[in-house]
Structure 1
Amino acid sequence: MDSLCRGVFAGNSRELSIRSCFPSLFQAEQTHRSVLLGLLLGPGRTPQPDSALIRQALAERWSQWSLRGGLEMLPQALETHLTSRGVTVLRGQPVCGLSIQAEERWKVSLGDSSLEADHAIRAIPASVLSKLLPAEAAPLARALSAIAAVSVNMQYQGAHLPVQGLGHLVPSSEDPGVLGIVYDSVAFPEQDGSPPGLRVTVMLGGSWLQTLEASGCVLSQELFQQRAQEAVATQLALKELPSHCLVHLHKNCIPQYTLGHWQKLESARQFLAAQGSSYEGVAVHDCIESGCQAAVSVMGTEPNS
């Protein structure tokens with residue numbers, strides 16, 4: 001579990017809640033009294049969402065997916081679709097505050113203006129939300145912490161991986177700084193460019209990054225690039241220098257579902273419907289699912305498949 005918790009949450013398996021981080025494992029143990037047996041037997045006859053896209057994904061055994069123009073095409077397409085149906089999308093107007101009015105309506109403060117709404121859905125990080133909520137709800141958002149991580153994207157010309165797969169995770173006992181390495185070229189070779197080059201992403205973080213931050217160390221791109229190159233050289237035998245390298249430090253980017261996380265969410269639901277990585281899953285598909293469920297809770301009807 002150490003490697004899995006580090007790879008997905010960049011966190012400490014001793015502090016994270018398996019019930020909240022990996023609900024399928026928790027449900028398997030609760031149903032069959034065994035994680036392995038539960039995963040083998042499956043969840044049983046529970047209603048499953050269905051659509052042509054879901055059936056295609058299952059038939060083709062998708063493990064990852066992307067879009068030709070990048071994942072930003074998804075929110076762009078959603079905005080185009082919504083505005084074409086008369087939905088107003090306010091851009092460049094940061095929310096300054098939320099308050100509950102008479103008849104449980106929400107007042108959304110937008111700096112020099114405001115609007116009232118019958119329903120509000122929280123889709124921003126909990127750390128930001130805590131500054132906007134009424135006093136009685138803010139402590140719940142502040143209780144949901146997040147951790148920083150670093151992604152180092154590197155490309156190697158004329159290089160080959162010694163193994164094939166999606167990537168690998170690294171236990172803290174082996175390397176406290178490296179969370180894992182993603183083999184980008186294996187998943188999406190069509191994005192390797194011309195001439196094609198081997199692409200990998202090294203994820204750094206965990207206690208190593210926390211220690212660096214606490215000590216006041218300068219978190220430079222050179223430091224992260226050197227650390228990533230050492231990891232790739234040691235773990236994948238790619239000892240030459242990369243032809244391209246991009247380093248990104250993402251502060252407070254991965255929410256930490258610590259023990260009791262689900263209880264905090266139950267308490268918070270009395271204020272707002274939840275959507276986003278701070279609450280019920282950090283992956284893109286988790287956020288999409290939580291968005292659908294938030295819409296259902298507000299509208300009271302199931303979305304079309």
Structure 2
Amino acid sequence: MIAIVGPTASGKSSLALGVAERIGAEILSADSRQLYRGMDIGTAKPSAADRARVPHHLIDVADPGEPYTVFRFQNDARAALAAIHGRGRVALVVGGTGLYVRALLDGLALASSPHDPDLRARLEREEPAALHERLRVLDPESASRVDPRNVRRVIRYLEIVLLTAAPVTPRRGPSVSALRIGLRPPRAVLVGAIERRVREMVAAGVLDEARALAARGIDPRLPSMSAHGYVHWAEHLRGEIDLETAIERTARDVRAYSRRQMTWFRRDPAIRWFDPTSEDPLKAILVAAA
């Protein structure tokens with residue numbers, strides 16, 4: 001198995017397609033946003049043409065308003081891996097959601113952690129910023145790896161910390177043997193790529209996509225829609241901000257998200273990092289897979 005990881009807009013999808021076509025692999029997405037139906041442009045989901053070129057898994061498997069936990073991802077991903085391997089194919093795990101990647105490759109899980117419905121209900125009445133600040137004080141490491149707007153996950157971490165009086169410590173199952181490749185372009189290059197991507201989303205019709213989601217009653221504040229600008233496209237559609245402001249805020253949020261992604265991936269010493277502006281990760285993967 002091969003894993004290609006890194007921050008958003010670093011070139012993972014393009015590299016994955018090239019690798020998959022060369023070695024006959026199937027792509028398993030480890031992206032916590034691309035799994036939702038109807039969120040295509042705003043999540044930079046692989047196009048229909050790309051998905052016709054190479055089989056993709058765990059894309060369009062849930063509705064935006066539907067809860068999709070890391071436990072469900074773990075189960076779905078393991079089933080997909082078994083099917084891929086059963087066909088005698090190589091599985092290529094691709095994504096920027098560090099928790100998903102580690103849950104699959106390193107067996108991380110929180111299934112044994114305690115629950116308290118009353119505590120959860122009280123936490124749900126607090127403002128998202130206050131919740132994240134509270135988590136930062138109680139468990140700085142967990143706070144650093146969770147998107148502040150992913151309120152559901154922030155609350156889950158707080159629930160664990162408050163009930164156990166200890167930081168969140170994911171337990172480990174067996175690790176999966178995989179070649180782990182990371183893409184890490186220079187920060188200035190990544191920032192430019194993020195800016196271009198956001199503007200390309202607008203040109204591709206992300207406002208129409210956001211309008212369609214709103215028509216379905218999908219709240220842009222849902223965890224499924226965080227980190228990729230839907231809240232700001234919705235603000236623009238309601239006339240609260242102009243388009244340029246929506247673009248700037250979306251790019252800002254994605255930049256912040258990319259930093260959190262790297263916080264996750266830097267913890268994994270098994271990742272072999274490449275600067276795609278000066279190195280050729282495709283060659284390294286093909287040599288290793290030969």
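Bear in mind that the values in this text are calculations on the coordinates, not laboratory data. All of these numbers come straight from a predicted model, not from anything done at the bench. Cβ atoms are built from the backbone, for glycine too; each structure is taken alone.
Given a value of -15500 for helix-only ellipticity at 222 nm (-39500 (n - 2.57) for each DSSP H run of 4 or more, over all residues; to 500), point me to the structure among 1, 2 it was derived from.
2
Tell me which structure, out of 1, 2, gives 2.6 once distance in nm of label points 7 Å out along Cα→Cβ at positions 31 and 151 is calculated.
2
If mean count of other Cβ atoms within 10 Å over residues 87-94 is calculated from each of 1, 2, which structure is the one that comes out at 8.5?
It must be structure 1, since only it matches.
Distance in nm of label points 7 Å out along Cα→Cβ at positions 183 and 231 computed as 2.7: which structure among 1, 2?
Among 1, 2, the structure yielding 2.7 for distance in nm of label points 7 Å out along Cα→Cβ at positions 183 and 231 is 2.
When P(r) over Cα pairs in 5 Å bins from 0, in percent is computed for each of 1, 2, which one produces 1, 4, 9, 12, 15, 15, 15, 13, 9, 6, 2, 1, 0, 0?
Structure of origin is 1.
Quick one: relative contact order in percent (Cα under 8 Å, 6 or more apart) came out at 26 when computed from one of 1, 2, so which one is it?
Here the read-out was taken from 2.
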